[in-house]
Structure I
Amino acid sequence: MTKLSYKNATEKKEVRDFLFSLFAKHHFNKIVGLPGPDINDYISFCKSHGYKKFKMYEMDAVILKKQLKKIKTHRASLIHGDIIKANPDRKDVLYDLDYCVTVRYMKEHIEKFNNNFIMTFSRRIKDIETITSFFQAKDEEVTSIVTKFYPREHKIYKTDKGNEYIYINYRDTSNMCCIAKIN
């Protein structure tokens with residue numbers, strides 16, 4: 001069953017508030033992302049964090065039609081198709097990639113997006129498989145892991161290529177995690 005809205009998903013909102021705050025100093029004003037089931041709630045959330053322009057993707061034609069009927073802003077484009085077709089190399093954009101599936105099926109997406117992203121995955125598999133699969137897709141080896149407890153528990157993974165990734169998990173209706181990278 002498709003979730004109709006994330007308005008009552010308090011854990012998801014708390015995690016997204018934390019992650020979006022990390023991108024705030026970069027002053028991005030555009031989101032390329034996956035809006036989920038409630039497009040206006042998604043846009044409202046992003047606007048509350050300073051984003052003004054939206055390029056969103058939806059693969060499911062039925063959901064796309066519903067979103068097009070409900071969308072309230074003209075500063076957004078909604079594209080029918082896979083977000084993997086988006087230009088992944090923009091330096092002025094936050095890529096908000098809320099996949100809601102496990103990493104097992106997202107290797108091509110993980111490989112493609114390298115800058116300024118938040119990827120959300122289902123944790124229907126063990127965390128070690130999620131982390132291992134993610135870094136294998138990135139062709140990077142973890143060199144250190146630091147756990148931080150404020151403002152919410154999260155881990156910072158440093159890799160052999162000099163990159164840092166933030167990993168944070170949460171549970172609302174199901175076990176989820178986000179992996180973010182800020183350039």
Structure II
Amino acid sequence: MSTIRELAKRTGVDRSEVSKLLDSLREKGWAKALRSDGAGIIRWGLTDVGRRILPPAIPDGYASVGGHEAQVIAVAAREFYLSNGWFFALARQDSEMPRRVDCVAYDYDSGRAVAVEVESSGHVIRDHPEQVKKHMLEISPFDEVHFWAYGTAAERIMVLRSEMRPEDQDKVKVIRVKRDSTV
């Protein structure tokens with residue numbers, strides 16, 4: 001939930017342009033005015049449809065992938081895929097689905113569908129390394145799976161990847177994120 005002023009400051013886009021964009025998103029049913037304070041300042045937010053279509057730009061929008069560390073990594077992944085012209089979105093988290101991924105990406109140029117797994121350090125190193133390895137093997141219906149993690153966790157994922165058959169390793173990519181959220 002943000003005001004036009006907050007969005008303009010965060011994005012560096014002129015307030016009148018932010019206002020036009022929000023109106024356009026509202027017309028499409030993707031954004032809505034959530035509440036107004038006594039001074040007439042409106043707080044805007046995404047609708048359910050907007051959240052499914054537009055990937056969040058801030059860590060809090062990725063609460064479904066895990067704690068703060070995972071959320072920050074998810075934003076770095078978002079920036080990477082979108083800046084390379086890919087589609088990127090949070091994946092549906094339905095408990096009845098046999099395989100739930102954190103996010104999905106699609107490379108329009110190559111036609112590759114990618115499962116994106118965002119891994120926190122504690123999850124990979126201490127809690128569930130066996131689950132990470134299981135996710136490496138359960139790629140279908142995707143063409144590849146990309147694991148995003150910080151330093152030591154990324155190194156641990158590489159070790160788990162090296163234990164796989166060579167033909168399976170080709171479908172698993174590990175992206176090491178720097179603490180400043182760059183790839």
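Could you tell me which structure in I, II was used to calculate Rg and Dmax of the Cα atoms in Å, for residues 22-109 alone as 15.0, 49? Value 15.0, 49 for Rg and Dmax of the Cα atoms in Å, for residues 22-109 alone corresponds to II out of I, II.
Compare distance in nm of label points 7 Å out along Cα→Cβ at positions 94 and 142 across structures I, II and report the one with the greatest value.
Details: I: 2.5; II: 1.8.
Across I, II, distance in nm of label points 7 Å out along Cα→Cβ at positions 94 and 142 peaks for I.
Could you tell me which structure in I, II was used to calculate relative contact order in percent (Cα under 8 Å, 6 or more apart) as 14? Source structure for this number: II.
For which of I, II does helix-only ellipticity at 222 nm (-39500 (n - 2.57) for each DSSP H run of 4 or more, over all residues; to 500), calculated from the coordinates, equal -11000? Corresponding structure: II.
All of the numbers you see were taken from the coordinates with simple rules; none came from a lab. Given the structure is predicted, the values throughout are model-derived calculations rather than measurements. Cβ atoms are built from the backbone, for glycine too; each structure is taken alone.
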